[in-house]
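What follows is a set of structures for review.
Every number in this text was worked out from the coordinates using simple rules, so none of it is lab data. All values reported here derive from a predicted model rather than from experimental measurement. Cβ atoms are built from the backbone, for glycine too; each structure is taken alone.
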Structure I
């Protein structure tokens, strides 16, 4: 799980600093890989090689929003649903994070590596 602290100005012109959480479970990673013809990792590699920027941006947006969630107060659940995702996507924090990742490939790679569990990274690398 990745905790990302983001400082942003809300729509009432208040500066806020908040923690946001991102995680993909083993199940989510395997579902992403198996639900894409040829595998998600190969598809992403091909899109990057082709320098297909519209596709790269679309994939990255989907990845960030799929990984975003909110921890339950007791820490037993990582809540992800349409309401939580939509709410996050409508904040300036999301905009700042997205622009940061879209314009810095090193930060983008670090984000992906922090969100995908290490075991799944090894599985994806073998394929």
Structure II
């Protein structure tokens, strides 16, 4: 499965990408929502979008709204990963079209749990990484 990881922090992109690569995913990265939208519109192979909220040029919430407005991308699973932790932010992200919400800081098991919620527990992505999880 191909995943697009979007975050203006190279450290966060690497953290998420490294875990996904261990799971057997193919990973592309973007440093802001504008770059991510360009990639999403030019390629139709992504199985999930994992995006930060606070980024320059186009933030993650705007990206989620734009993705949901695109006919061919409207069903793409989206996981919002952010430091925004107040209940109103969670509600806004979900109402805008994010399938799930993960607050920073997080560890691999937190990410795994959210990915399983979004993709389903039997998704092939999880068979490679950890049979006992």
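Computed values, structure above
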| quantity | calculated |
| --- | --- |
| Top of I, II by mean count of other Cβ atoms within 10 Å over residues 8-15, largest first | II |
| When distance in nm of label points 7 Å out along Cα→Cβ at positions 24 and 64 is computed for each of I, II, the largest belongs to | II |
| With Cα Rg over 2.2 N^0.38 Å derived as 0.96, matching label from I, II | II |
| Origin of the derived value -13000 (helix-only ellipticity at 222 nm (-39500 (n - 2.57) for each DSSP H run of 4 or more, over all residues; to 500); candidates I, II) | II |
| Winner on relative contact order in percent (Cα under 8 Å, 6 or more apart) once structures I, II are ranked, highest first | I |
| For log10 I(q)/I(0) by the Debye sum over Cα atoms at q = 0.21, 0.23, 0.27 Å⁻¹, for residues 16-79 alone computed as -0.85, -1.00, -1.29, the structure of I, II it came from | II |
